[in-house]
Structure P
Amino acid sequence: MPLLILSGLPSSGKTRRAQELKSFLESRLATQTQDDSAAKPKEYRIHILNDESLNLSKHVSYNTAADEKKARGALMSAVERFLSKDDIVIVDSLNYIKGFRYQLYCVARAIGTPHCVVFCACLPEKARGWNSTSGAYPESVFEELVVRFEEPDSRTKWDSPLFVVVPEDEKLPEDEIWDALILKKAKPPNLSTVVKVVKETNYLYEFDQTTQNVIQAILDAQKSGDPTRQIKAPLSNILLQLPPTRVVTLSELRRLRRQFTSINKMHTLLDMSRVAEGFVEYLNQNLNN
């Protein structure tokens, strides 16, 4: 059921915290009593998903952008496979790109399960020392990942609720995490995580055409050299904001369209204006990382 996302610099203690979280949740679930003030006892399976569980090598998976993309894809597929009403998934990975954390958030919202983020805040110097001792990441890869790390921000919906822990903390904020994951009701799905069962046979065709029209609007705007970098996409009242310093490629748009379609493949809004606005919202989050 709940999704717990760990985030932090390489070698910042995330795996240690993941094991602590698993032990805490197992213990708390085992001793949970049924009374007026407690949540109804429920059987949960707890999974830790990380590079090791997916047989990914840190010395290979972060060498190039292509390798990293494959690793993130494998992790996302595992989350989608394990996350359910009866499973707690702890994502023990860097999760350093805000766009990827947003995708994980969308998966949780689509299923209707709570989520939270635990940020293992650690100074680069300390993480560098630990990495030198463990040899987990090649030095050049470690330095590049540190530079590209996008720190979680509690003001964004996909990074909230956010719990920050430092290496000196002996314990996690266990009660607060329990409240966020087990006792708190999940937020209703948003525009990017559609909610209605398919009833129209032409829905998939209209969905395909609607998202394709948004992509075409982006390509046309880029060809025209629109200096505002904002686009009024067909059927959408939400403005689409293009990256200010680069051109968005067709292959990138097709990849994001496939991701958006995959997230929404089991549900539908039927209202194509909401599909268009959901796709625009998804693009705004992922094109401007």
Structure Q
Amino acid sequence: MPLSTQLEAGEEQYVLIASLDNARNLSNILKAIQFKDHATFLATSNGIKVTVEDSKCLQANAFIQAEIFQEFSIQEDSVVFRINLAVLLDCLTIFGGSAVPGVTTALKMCYNGYGYPLTLFLEEGGVVTVCKINTQEPEETLDFDFCSTNVINKVILQSDSLREAFSELDMTSEVLQITMSPDKPYFRLSTFGNSGSAHCDYPKDSDMMEVFQCTQTQTNRYKMSLLKPSTKALSLSCKVSIRTDNRGFLSLQYMVRNDDGQICFIEYFCCPDEEVGEQEQ
């Protein structure tokens, strides 16, 4: 590691140390959930979970497993803090994200514990920059109570097909309607925009459909303004799992392969648009 000698003195005081040979692997994941300025970091021995929320209706979680890091050390059962995500991303890309093949920015991220700043050591081409970002009291994150036992319908698609669908649907629509059914149309996305209604159907035996597990017909609508932030994660991902539970809550789980071929996950939870649902009934 290029930064291996940077922290020898006093390194034992840190409750969290996480190192990456390529900081872009972290910044890309964080950009995919950056729809609000602040995020909550929760570190455990399994890795780091970063949560961003909006209006108690939308939650995004990025999961960076401990194995992704070249070094990952945590001295407590869990470490949690709130941080300005925009500032963190500015620091992670402080070298501008080199376009030169083979040139990457190495990162060592250190945290002393409650009340201390998050310290970033960034190195590229022999130049080391140290950034200290103030942390805040973490706020309690929403519990959408989305558990697998309550999941009614689930499909896993190749992300290319969903990206294509979003390019064809009318994004002037206020809502995205999702129909999942054991019978036709199986899986349908619908919009109702300025140019009229648009539908995109996926047969259950489509080449793009990797998993189709639908037990009953569900039609739910979700505010497009809440779903649009998730398209950042969609653009990075190779597969997406779409699940709905018995309340109509939506889970979009994106599988992202980073520059080194390692897998991370980004999950969005979104509540249904109840008013539209009542009109439908």
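Coordinate-derived values only; no laboratory data. Since we're looking at a predicted model, the values are computed, not measured. Cβ atoms are built from the backbone, for glycine too; each structure is taken alone.
For the set P, Q, ranking by distance in nm of label points 7 Å out along Cα→Cβ at positions 58 and 234 places P highest.
To test your reading of the models, identify which of P, Q gives 38, 27, 14 for semi-axes √(5λ) of the Cα gyration tensor in Å, for residues 130-249 alone when calculated. Here the read-out was taken from P. For the set P, Q, ranking by relative contact order in percent (Cα under 8 Å, 6 or more apart) places P highest.
Here helix-only ellipticity at 222 nm (-39500 (n - 2.57) for each DSSP H run of 4 or more, over all residues; to 500) was derived from just one of the structures P, Q, and that gives -14500; the source is P. Given a value of 3.2 for mean projected area of the Cα convex hull in nm², for residues 82-121 alone, calculated from one of P, Q, which structure does it belong to? Answer by label: Q.
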